[in-house]
1. Given that helix-only ellipticity at 222 nm (-39500 (n - 2.57) for each DSSP H run of 4 or more, over all residues; to 500), derived from a single structure, equals -7500, which label among P, Q identifies that structure?
2. Taking 13.0, 37 as the value of Rg and Dmax of the Cα atoms in Å, for residues 117-188 alone derived from one of the structures shown (P, Q), identify that structure.
3. Upon calculation of log10 I(q)/I(0) by the Debye sum over Cα atoms at q = 0.08 Å⁻¹, for residues 85-220 alone from the atomic coordinates, which of the structures P, Q produces -0.28?
4. Hey, mean count of other Cβ atoms within 10 Å over residues 101-108 derived from one of P, Q reads 17.2; which structure?
5. Quick one: distance in nm of label points 7 Å out along Cα→Cβ at positions 21 and 261 came out at 3.0 when computed from one of P, Q, so which one is it?
6. Assuming 1.14 is Cα Rg over 2.2 N^0.38 Å as calculated from a single structure, say which of P, Q it is.
Structure P
Amino acid sequence: MNAASPLTLPRTMIYVGLAAPGPAEALRPMQGPVPEFRDHEVLIRVQAAGVNRPDVMQRLGKYPPPPDASPILGLEVAGEVVAAGAEVTTFTTGDRVCALANGGGYAEYCAVPATQCLPWPAGYDAVRAAAIPETYFTVWANLFQHGRLARGETVLVHGGTSGIGTTAIQLAREFGARAYATAGTPEKCEACVKLGAEAAIDYRREDFAARIAELTGGAGVNVVLDIVGAPYFERNLQCLAMDGRLVQVATMLGTKVERFDLVQVMRKRLVITGSTMRPRTTAEKGTIASALKEQVWPVLAANRAGPVIHATFPLAQAAEAHRLMESSAHVGKIVLTL
């Protein structure tokens, strides 16, 4: 440990605990030990923590943490480095960082591999910084690396007002692609357009596949970024152009597709891919962090894109934050403050 002795740190902290999987009311403030940190990790005094769909799934018992991760919920934080392991050379005490955590974010202190940390973008406060990592890591890895979205191409973003959606629309626009989006109300569709989508489709009122055909003159889009899952699968394939790529990043409404026509995949030379972020190795996440710092951080610092903050809640009100997340009434990110 090269930045601060553990003797200078408190021994206990407040965190949001979960005695057993259950509804939002199962989340309760608790007291426990400050986490130990390993040689390649930093210990962050958390000032804000993002709330994400995977947190809800973990609370319900459907997304268990990896064996070596903290059982405490929370996958993204922002705060101040208060200690660092012996192998850490990139950050030191007092540095303000945001981080993609492997768990443990709903707490006063969180230990995170240093390679998964990034400095706050210029001009950002803790709330905005905490709203970056989970969605920006996910969108960059899936839309631009796996999905290979390129300048001049088109993308259909499902859940356009989610954290993933608002991020994907902005980054697609910023890097020279044209985005279409789906959302569940006229107001949410309007929000998508304000963020840079060329058009937004109210999926409750329109068949998005038919509308995409109209918007693209029958050509389809190059990439579909989907968070819905099985019910959208066949129509997603219909939306894709020749050599199109379907990128699956969540399956909110189902994981199993009963059947689909493989001829469509062969005829249009389609690629079906996707990933989750949490099981990736520290090295893999570090590679994504490096790419974000080089290519996206200047965009954030210039205020050409950034997280959309819908609401903040004190840490003790994590249950209320989860209820809002589950209602899908939000546009953008929900953040806990400490």
Structure Q
Amino acid sequence: MTSTQTRLSWAAVGMVVSYNLFCWLPASIWAFTIAASAGLIFLFAARTVWFGSAIATLSFVAGMITASLLPAGYGLYYAGFWVVLVFLPAGFMSGSIRRGFSAYKAQILALLPVSIMMMLYLANLGNVATDWKDVLGNMSTLVIDWYREAARALPSSLSPEEVNTFKAFTESLFDFFHRFFAGLIICWAAAMNMAAYHIAGMMIRKEDGFCRELRDFVLWKLGVASMIVLAIALLFRVIGIESTTPFVDNLLFILGVSYMVVGLAVIEYYLKRRRIHAALRIAFYVMLFLSGWIGGLLVAVVGLVDSHFDFRRVRAQQIG
């Protein structure tokens, strides 16, 4: 190995090991999930599969030993996150790199493990969804009780109407989180997978290896097939079959987020094409963010319409 290859190998090993040291911190688990996944993708794709598997196994064992020293339940928490959000996605993406698949196909394959897991969750296998709803209900109650006690301690206590408003907001927030939990997790996993793939790709190309790059953000789009899926989901939602409602709601949530991302890509494309100054672009996005759900809906509509009309001629560029 050259000195560059050696340094990258040690860096990748360190990225994998970092997950076991810091994944217990909820606020930063996403960062270490990305790092560990990127490290494993690099080791699987740029080194031997056996070497990557050995590092992954040793890392997993070390994590389980650490989990045994923590309160009950951490072992299952660690194992689930490691397998579904790190190991399997990294394996699928590295396999795609070795076979020369497009970055888009690599991302679709990487989402399979978490998507299957969320399908089982929505089917309420083993009453998992019911138990999670109870946990969220208890968390909501704790937040409301804490707020009520804090309000009483204020020099000028809040009115009962203000307390009830906060209670209604908190309950609706936790209800939203429960209703769209599967969609949120899948979107979260997709974002982490893309980041990990991008980082691993840079590491592979640094030593002159081959890895297809993600398409430039301004050219991201969804095809007409997504509109067919949307139409079917809306049809099932209108029919209102109770057993399919959780699946349909989360599918609509994922499509909505996807269309918003594509809508932002369309907007950024035209802002750059018009050579709008970066400061003005940032100001525009800040105002868009402050507009709340109305701005999000408008951006999603832009993405949806672009899926049919292809304003940026992305399909022509793909063919050409």
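Bear in mind that the values in this text are calculations on the coordinates, not laboratory data. Note that the structure is a prediction, hence the values are computed from the model and not measured. Cβ atoms are built from the backbone, for glycine too; each structure is taken alone.
1. Going through each structure in turn, the value belongs to P.
2. Checking each candidate, the match is P.
3. Traced to structure P.
4. Corresponding structure: Q.
5. Derived from Q, not from the others.
6. Q
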